[in-house]
Structure I
Amino acid sequence: MPQKYLRKILNAKVYDVAKETELEHAEHLSRRLKNNILLKREDNQPVFSFKIRGAYNKMAHLTPEELKKGVIAASAGNHAQGVALGASKLGCHATIVMPVTTPDVKIDAVKERGGKWVKVVLFGESYNEAYEHSLVLKEQLQLVFIHPFDDPEVIAGQGTIAMEILRQHQGDIDAIFVAIGGGGLISGIGAYIKSVRPEIKIIGVQTIDSDAMKQSLARGKRVELKEVGLFSDGTAVKLVGKETFRICQQVVDEIITVDTDAICAAINDVFTDTRSILEPAGALAVAGMKVYVEREKCKNQTLISIACGANMNFSRLRFVAERADVGENKEAIFAVTIPEARGSFRKFCTLLGKRNVTEFSYRISDNHEANIFVGISTNSLSDVNDISREFTKSGFKHIDLTHDELGKSHLRHMVGGKSALSKNELVYRFEFPERPGALINFLSAMSPHWNISLFHYRNHGADYGRILVGMQVPPTDMKIFKEFLKETGYRYWDENENPAYQLFLK
């Protein structure tokens with residue numbers, strides 16, 4: 001079946017708007033990982049993403065009659081820009097449905113790319129809602145739908161990346177790493193590579209909270225996720241395509257999953273080599289490649305990662321910078337308990353020795369013990385284990401919070417919040433779309449009888465806001481409280497048993 005796509009890819013019409021991107025040697029990454037690391041720079045496309053290839057190829061294969069009707073697409077960003085540029089080039093009217101939570105920078109980019117040919121419709125708070133609405137408009141207005149991934153012409157357009165790679169690098173290639181959302185990119189690349197150079201491994205990369213393709217391949221059928229992670233929004237797909245799933249069953253060797261911190265570290269890695277800033281989905285392949293190298297202990301191999309996009313919101317960089325060191329194992333975060341006695345603080349500081357302390361928070365809250373929140377620079381995972389052993393040897397009780405979401409996102413900013421007044425306190429984390437009025441809507445949904453005993457909100461520049469809330473809910477109100485949780489419609493996590501909360505706030 002991959003051979004079926006070979007002809008389609010060879011005859012794809014992409015270069016009217018797309019360019020052949022560089023296959024660039026990543027000097028610093030290669031030296032660190034002891035392998036020959038190459039980056040396929042799709043972030044250098046006119047729309048800063050590979051999506052222009054598939055979108056334009058589909059549109060360029062439409063008949064004059066279909067182009068005259070106009071096209072419609074649903075997208076939160078990169079695909080929308082590709083369709084908009086294609087519409088402008090072909091003189092075709094395009095309606096693009098985007099979630100209302102889409103940042104203005106992406107909406108403005110779509111309008112600029114398409115000019116008079118594009119109409120943007122904002123609908124729903126997620127891609128899925130925008131997608132469903134676009135199908136309704138498609139039928140009402142008799143438009144041609146341009147799918148972001150599950151279409152043979154879109155897949156073929158993305159496959160031209162693989163054609164360029166083999167033309168640009170004549171030597172051995174051990175593996176190519178590709179980010180997966182709906183599966184269009186890896187389907188096109190995999191179909192071409194396995195037709196021409198089947199010995200090259202095709203390795204997909206997904207986030208641990210948006211791994212629909214990994215689960216689908218494992219079960220032998222498409223699996224629809226109830227929820228998806230929001231950080232790598234370009235790959236946040238609940239259900240992969242029928243055609244992309246069928247292709248991936250034949251061309252994908254394995255799928256690696258990574259977390260948010262690993263992606264942030266990969267963004268930093270690419271910046272170090274190129275001085276370019278990838279979006280989370282754009283750096284996903286690099287993050288997965290690093291996991292592969294660590295796992296396989298491979299050396300002197302040629303590994304290629306697709307840097308597939310750079311439509312990053314500038315305000316999100318502060319979050320990326322904050323988490324990159326953790327993802328690179330350059331920072332460990334601990335909660336340490338020491339005796340509230342003369343000399344204990346000096347003993348603790350002596351134990352740290354010459355290690356660089358990145359963060360230190362403390363507030364007296366007990367006559368017998370003191371709880372300290374501390375960040376420490378590290379060079380590797382083994383360093384974290386060494387520090388933990390040193391604490392244990394010195395008799396200091398501690399908790400490793402390096403990979404604890406509550407600790408990294410909230411507690412580090414509000415240590416010392418214990419209170420004798422927080423009777424009947426329940427603590428939950430919530431996520432909600434970052435749009436005007438969302439926070440007020442959340443608060444309005446709460447019972448006026450519940451006192452807020454703890455509240456932390458920090459805008460990370462992402463599409464979704466995060467809050468930590470403590471509410472004093474009498475036992476007699478528990479039934480109402482559980483109904484409230486369901487009615488909010490927001491994702492939430494019960495943190496009442498979290499050991500970090502127990503230590504610092506309860």
Structure II
Amino acid sequence: MRRSGVLRRLLLTALSCALATAGPGGPAAAQAGAPEAAGANQAPPLEWEPCGGDTECAGLIVPLDYAAPDGATLTIAVSRVRASGERRGAIIVNPGGPGMPGTSYAANLSSELPPEIGEVYDFVGFDPRGVGDSSKIVCMTQRELRAWTRLDATPDTVAEARRFARIARSFGSQCLEAAGGLLPHVGSRDTARDIDMLRAALGDDRLHFIGGSYGTYLGVMYADQFPERVGHLVLDGAIDPRVDQVGLTDRQITGFDEAAARMAAWCAARGSCPVPGRTTQGVIRNINRLLEDLDAGDLPVSKGPSLRQQEAIVGILAGLYGRNSWRLTIYAIGRALDGDGTVLASMSRSFPTSQPPFYSAFLAVSCVDSPAPPGRGQVSRWARERAGNTRVPEIARFLAWGVLPCSTWPVHADEPPGPVRAVGAPPILVIGTTHDPATPMRWARSLARQLDSGALLTHASDVHTAIGSRSPCVTRAVAAYLLDDRLPRPGTVCR
């Protein structure tokens with residue numbers, strides 16, 4: 001993926017997807033009894049204080065349960081970089097995850113996009129409920145998470161499957177105990193209502209929003225509930241709200257498998273590929289050999305615990321998000337084939353999923369957003385089936401088994417997945433990247449077709465999400481939309 005600070009943050013959406021993205025709990029457009037939008041007179045004032053550089057911070061008080069607005073409250077952490085010129089409004093931004101704090105994202109994104117945008121718009125970030133400084137949920141200790149990451153996550157015996165299922169089942173009860181009454185209210189529909197409260201507190205009549213990866217689902221939930229309050233929505237690396245958790249993960253299995261093949265082809269075409277094999281198939285064969293060997297035994301590393309198979313898979317997945325990471329990933333695989341797991345272990349252990357706050361919030365939000373996936377027996381059959389028709393079977397097994405914690409989660413969305421139309425909303429810009437493994441291009445096409453006012457921009461590249469990918473074409477298109485209400489011509493492809 002891209003090496004900029006913004007893009008590294010957007011990458012985090014991806015492992016949320018890579019570790020079994022929870023399917024959105026379906027929207028059901030304009031449902032009966034839809035919540036009333038927050039008016040400016042309902043939003044408590046924001047008291048801004050300097051918090052580093054050009055950034056100001058504040059706390060937004062919102063109801064814990066929007067069905068009981070006079071009951072318990074939460075404080076949502078908010079950040080702002082003020083417009084440098086005559087202000088038109090604020091652009092609220094979210095980097096995805098789910099589970100990524102967004103308060104630092106506002107400053108990063110404001111520096112990535114053209115200064116003309118920052119002249120007229122404030123950039124506003126926030127930590128979604130249950131995340132970061134907004135009543136963060138932590139469901140496990142570092143030791144417990146470490147035990148999970150060293151578990152055999154591609155079980156091929158009954159005993160391994162039972163052990164995996166037992167630990168996966170424990171996460172839900174631990175999160176319920178840790179989060180209490182917050183857990184049922186961390187889903188994206190509630191966060192979308194927080195965004196509406198934030199919009200009102202900022203004094204804006206309409207929402208201007210940029211969401212990356214899972215952040216696009218927040219934008220979709222907002223447009224579904226409050227289409228008349230949409231200003232500009234940029235949905236980059238879109239999730240298809242019609243698809244359930246298993247369907248989303250199934251498509252990601254294909255996406256990461258295709259990314260592995262493209263990386264292998266790139267390596268084979270080089271004069272000195274660190275992974276043996278002069279053809280794409282030859283490189284893939286050696287990647288599979290490494291993962292199969294790790295299923296039987298660990299690899300030594302220079303410092304810390306030995307490398308286990310699950311960590312190796314996470315490290316490889318992290319490197320498949322973008323072409324800029326392929327060189328390091330191939331090097332790490334080559335070193336592991338030579339008996340040294342140090343680089344691959346470092347790639348895995350430095351990823352945010354190795355930290356309890358991120359992984360806790362990821363599970364809490366994604367499981368609540370999704371109807372319960374099937375149980376152990378059906379997941380086992382599905383994992384075997386997908387492993388049988390992919391180039392890298394162990395990655396397919398890992399992603400398929402990754403949905404299991406949500407199958408026994410104590411709370412889920414009430415609505416099944418469904419299309420979103422956002423009737424009455426002004427044009428919404430949807431961006432998809434042709435070889436994005438985590439949020440495949442077909443989801444962007446689907447979302448743009450579902451939305452009554454959706455407009456699709458295609459980015460031809462091997463990255464996860466397009467904003468900040470150093471594509472002048474994408475940057476121009478986003479600026480034209482935000483500043484001049486100009487959409488890209490139908491069929492536009494940026495490189």
Structure III
Amino acid sequence: MKYITKKEKSSFYLGLTGQNIVYSFIGGSFFTYFMTDIALFPAIAVSALLFIMKAWDGINDPIVGSLIDRHRFKNGEKLRPFLKYMPLPVGITTVLLFLVFSTDDKLLWLRISYFIIMYLAWDIVYTVQDVAMWGITSCVSPDGNERDSFVKWARTIGSCVYGVFGMGIPMVIEMTANALKSPLAVMTLVFAAVLGLGGALLSYRSYAVQERIRVNPQKQQQSFKESFSLLFKNKMLMLVTLSNILAAFGFGSQLVTYFFKYKIPADFIGSASIIGALGLTTIYAAITSAPGFIGMIFADKMKKLFGSYANAIIFMHACNIAVRIAAYFVGYSGINLWIGMALIGLGCIPMGASSIAQTSIFCDSIDYMEWKTGKRTEGITFSMQTFFTKISSGITAGLAVLALHFMDYRAVDDSAAVFTGTQSQAFENLIWPLVILTPAAASLLAIIPILFIRYSPAQRAQVESELQQRRNQAEPQTAK
């Protein structure tokens with residue numbers, strides 16, 4: 001039996017598109033570049049900001065997830081109404097976050113204070129929406145295979161949108177600013193207003209999806225303590241989360257823009273080009289990341305080939321390690337840079353399916369916990385997804401900026417004619433190995449927790465079958 005209608009799918013995927021347009025401003029390396037080279041915060045201050053903000057994320061996300069799990073709306077739903085109420089606050093706070101009202105050193109304390117307040121406000125409303133949006137993927141159907149297909153295309157579409165806009169927005173902002181001779185700060189705010197607010201309002205469409213699996217409120221968690229107890233009993237969830245946090249130590253991915261700005265000559269792709277470091281970063285990302293979309297399409301094939309998504313994740317990281325080591329030894333002199341990028345892109349093909357694999361494991365873990373305890377934990381579980389996404393990006397960005405600080409990095413204003421040769425010797429020596437090899441080292445670390453996941457296809461089938469029997473027996477108390 002099929003539960004999810006075509007209209008639900010198209011509306012949810014469209015809403016997910018809007019949400020990922022918003023996150024493309026904040027989740028990638030552009031956000032770090034915005035702070036260091038557009039808002040002109042000192043590198044050490046940016047590093048501290050990132051660590052502080054992500055520490056807040058660590059506190060905020062599980063609390064939000066626990067509150068969602070313990071709360072029910074009058075219609076019996078616990079996730080779907082948030083998809084209706086959160087888009088507008090997310091859009092407004094996104095625009096305000098990119099407002100640079102001054103670059104005066106004397107007002108640095110005020111600028112940083114404003115930025116922290118805006119980030120905290122954005123983070124709260126975005127977390128509520130994100131937890132609800134991904135949590136509902138575990139409730140759209142009691143059939144695991146139908147749910148896997150829904151998750152696969154949700155992750156594929158979301159990642160494609162995030163990838164295209166995450167890569168394209170910085171390049172378009174920079175090219176527009178150069179063509180109009182307008183400050184980057186002004187162009188960033190304009191794009192945040194158009195795409196950030198617009199994307200947030202588009203995310204309202206996800207409200208059309210139905211929340212089909214509901215548990216009797218009396219069987220839900222009654223306290224924060226119980227919510228967190230269930231969280232830490234969820235072994236699969238904790239292992240995937242730990243793996244993602246370890247993967248975040250590949251901070252070199254955040255240094256690509258700085259590598260292109262200060263190590264690659266301005267005429268690399270033509271003396272008359274208006275493409276700068278942000279544009280080159282977009283080209284780099286397109287070559288090294290875009291092939292991952294192929295892997296997303298064939299995620300289910302990899303699952304069958306390796307027996308489980310856990311085994312497939314191990315294979316993905318192994319490929320990333322191999323190609324990055326090869327790219328490092330190829331180097332970046334002349335055409336070698338293109339060869340190295342092509343190698344990384346080749347290894348990215350299987351890595352593209354990692355988000356699908358992780359979300360599927362999360363959904364399985366929710367079913368498993370309901371099977372063991374009778375209680376579903378969509379809120380706290382997917383708050384952990386949001387948690388590790390933001391914590392991971394914070395660790396990655398924070399370590400990257402900290403590395404810049406120790407390399408004695410000094411931002412050079414974008415109006416300068418020449419950037420190469422303006423940085424310290426430490427920067428000159430370390431930037432390439434940091435960019436290429438730290439993600440390989442992080443992949444090696446990320447494999448370790450995945451080795452301990454034990455959840456066979458037979459066990460999954462047993463859990464789903466027994467849960468369906470329980471729900472059929474409790475039919476009068478369970479909404480369809």
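Coordinate-derived values only; no laboratory data. Computed from a predicted model, the values in this text were never measured in an experiment. Cβ atoms are built from the backbone, for glycine too; each structure is taken alone.
Work out which structure the value 23 belongs to, where relative contact order in percent (Cα under 8 Å, 6 or more apart) was derived from one of I, II, III. Please list the in-between numbers first.
Numbers: I: 13; II: 23; III: 28.
Here the read-out was taken from II.
Please state which of the structures I, II, III yields 43, 9, 6 when semi-axes √(5λ) of the Cα gyration tensor in Å, for residues 230-277 alone is computed from it.
Working: I: 27, 14, 10; II: 34, 16, 5; III: 43, 9, 6.
Derived from the structure labelled III.
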Matching 19.8 (mean count of other Cβ atoms within 10 Å over residues 158-165, computed) against labels I, II, III points to structure III
